[in-house]
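Some structures are shown below for you to check.
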Structure P
Amino acid sequence: MSLIAKNLSVTYGTGSGRELVALDDINFEIARGEFVTIIGPSGCGKSTLLHCLGGMLKPSSGVVTLDEEPIRGPDARRAAFVFQDYTLLPWRQVLQNAVLGLRFDGVPKAKANAKGEEMLALVGLSDFREAYPRELSGGMQQRVAIARAMCMEPGILLMDEPFGALDEQTRRQLGFEMARMLSERDSTVVMVTHSLDEAIMWADRILVMSARPGRIAKEIRVTAPRPRTHDYIATEEFAALRSELFTLLDQDNVSDLAESVDR
């Protein structure tokens with residue numbers, strides 16, 4: 001399995017009749033089981049890129065393929081999303097929320113519930129299957145959202161700032177747990193984040209985007225094997241990678257980063 005973006009560009013029309021180039025000539029390939037993080041300055045098109053990968057947005061030019069088949073629209077079995085907003089239905093219990101995609105897909109209730117139970121166990125929420133979202137913490141609600149996405153057994157999991165609404169301690173703890181789970185399942189993941197630590201701790205590769213128009217300015221490989229533990233934060237590799245990312249994304253360097261892609 002491979003996810004390929006080839007010559008991908010997105011241009012928006014504006015109210016004044018002008019065109020805004022959000023993404024310009026994006027090219028990369030992601031192999032089965034890879035965890036890739038995308039990082040870049042605000043407004044560079046990270047979420048736009050993710051929406052193109054998941055078929056929620058049609059590119060102006062270029063193509064996205066999964067297993068050599070073009071992605072022409074959303075399909076949760078091919079690419080499932082996890083957003084910062086948990087998007088749980090407040091009137092449904094945890095298990096009902098977890099199997100929502102399966103039920104919409106026509107899967108019989110008993111079969112859907114069995115898969116939902118499996119995924120809730122995976123994210124440590126079996127004991128909360130009958131709870132309602134309001135009874136859960138933010139971190140627990142995000143686990144339900146991840147279980148819902150995993151129920152679809154997608155070819156690729158697309159995560160857009162999945163822990164951005166959580167406090168730092170919860171964010172870090174849940175991040176380590178989810179990274180371990182996804183690594184053990186050999187899941188293919190693309191995650192957008194603003195956190196340098198998350199970008200490094202989770203990824204096999206980091207795609208650094210330039211300021212708009214968004215382009216892949218640099219690809220950085222993380223050589224430490226996954227899943228990584230808290231001890232990795234104290235390593236020389238982590239410190240060096242964090243310093244490199246910080247320098248690349250420093251506000252004074254953003255324009256230089258964009259210009260360097262043109263050369």
Structure Q
Amino acid sequence: MKSFASLLTAAALGAAMLLSPGVAHAAAPNYVALGDSYASGVGTRTYIESSGSCQRSTKAYAYIDAGRLGANLTFVACSGARVADVTANQLSSVTSSTNIVSVQVGGNDAGFSSVITECAKPSWLGDCSSAVANANSIINNTLPGRLNSLYSSIRSRASSAKVVVVGYPRLFNGTDCNAGTFFSPDEMTKLNATADLLNSKVSASASAAGFTFVDPTSKFIGHAVCGSPEWVNGLSNPVSESYHPNVTGQAAYADLVGPAL
């Protein structure tokens with residue numbers, strides 16, 4: 001028979017084991033995804049019903065990366081968003097408890113959708129050169145200030161969060177294989193150069209804010225519109241799907257953005 005003392009010792013050890021904390025598990029990070037249609041997942045053709053006109057997709061890179069990270073995702077990116085829309089409608093989701101932020105915005109400020117529409121017309125009907133020049137002017141002279149203000153607001157709301165700024169791919173490989181569009185080689189070159197300019201300004205503002213910039217340009221070369229395989233939709237039905245990353249393109253984005261997060 002065990003002695004009374006040994007029974008007390010065993011009981012004390014059992015109580016200590018119950019009271020002592022086990023192996024600590026890190027809390028899931030809080031991830032907020034901000035931005036426009038490229039961030040929301042337009043182009044994937046499958047959208048979360050409750051997201052309405054914002055067209056958020058479970059195929060979007062933020063959704064994919066949140067799953068890989070085991071993060072709590074607050075997904076507020078919205079189709080059509082400009083910098084001002086992110087500030088007015090999305091920024092409030094970034095708080096002191098936010099650990100990770102991704103933000104992709106700027107293309108709509110430059111009117112890229114209307115530029116593509118203009119350049120897709122036959123040369124006798126459209127004025128691609130003027131549209132591109134106007135977009136470049138906005139990118140050079142107006143967009144940086146807007147981005148600097150937004151990035152400053154993100155940092156002030158989440159001082160210790162990891163912030164990743166995401167860029168845009170070139171849309172063209174040099175071939176227009178879509179019936180109904182009339183992009184010349186020169187126009188496609190100009191549009192790709194505008195995407196490069198946009199990325200350079202977004203990257204500069206991100207760097208000034210101390211944020212990480214993810215540039216998709218090299219990864220998408222050979223996979224733009226009419227590429228093989230094509231990661232960016234050409235002219236599509238409905239037209240809103242056009243010139244946005246498809247499911248494979250968003251998966252490629254996820255592979256780029258994930259390591260930066």
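Comparison across structures P, Q (criterion: relative contact order in percent (Cα under 8 Å, 6 or more apart)) gives the highest value for P. When mean count of other Cβ atoms within 10 Å over residues 56-63 is calculated for each of structures P, Q, structure Q gives the greatest result.
In this comparison of P, Q, the computed figure 144 for volume of the Cα convex hull per residue in Å³ is attributed to P. When mean count of other Cβ atoms within 10 Å over residues 136-143 is computed across structures P, Q, the figure 16.5 traces back to Q.
Suppose mean count of other Cβ atoms within 10 Å over residues 120-127 works out to 17.0; of P, Q, which structure was it derived from? Intermediate values should be presented prior to the final figure.
On the way: P: 17.0; Q: 12.8.
Corresponding structure: P.
Assign the value -10500, calculated as helix-only ellipticity at 222 nm (-39500 (n - 2.57) for each DSSP H run of 4 or more, over all residues; to 500), to the correct structure from P, Q. Value -10500 for helix-only ellipticity at 222 nm (-39500 (n - 2.57) for each DSSP H run of 4 or more, over all residues; to 500) corresponds to P out of P, Q.
The numbers here are math on the coordinates, done by the rules we state, and not lab data. Just so you know, these numbers come straight off a predicted model, no measurement behind them. Cβ atoms are built from the backbone, for glycine too; each structure is taken alone.
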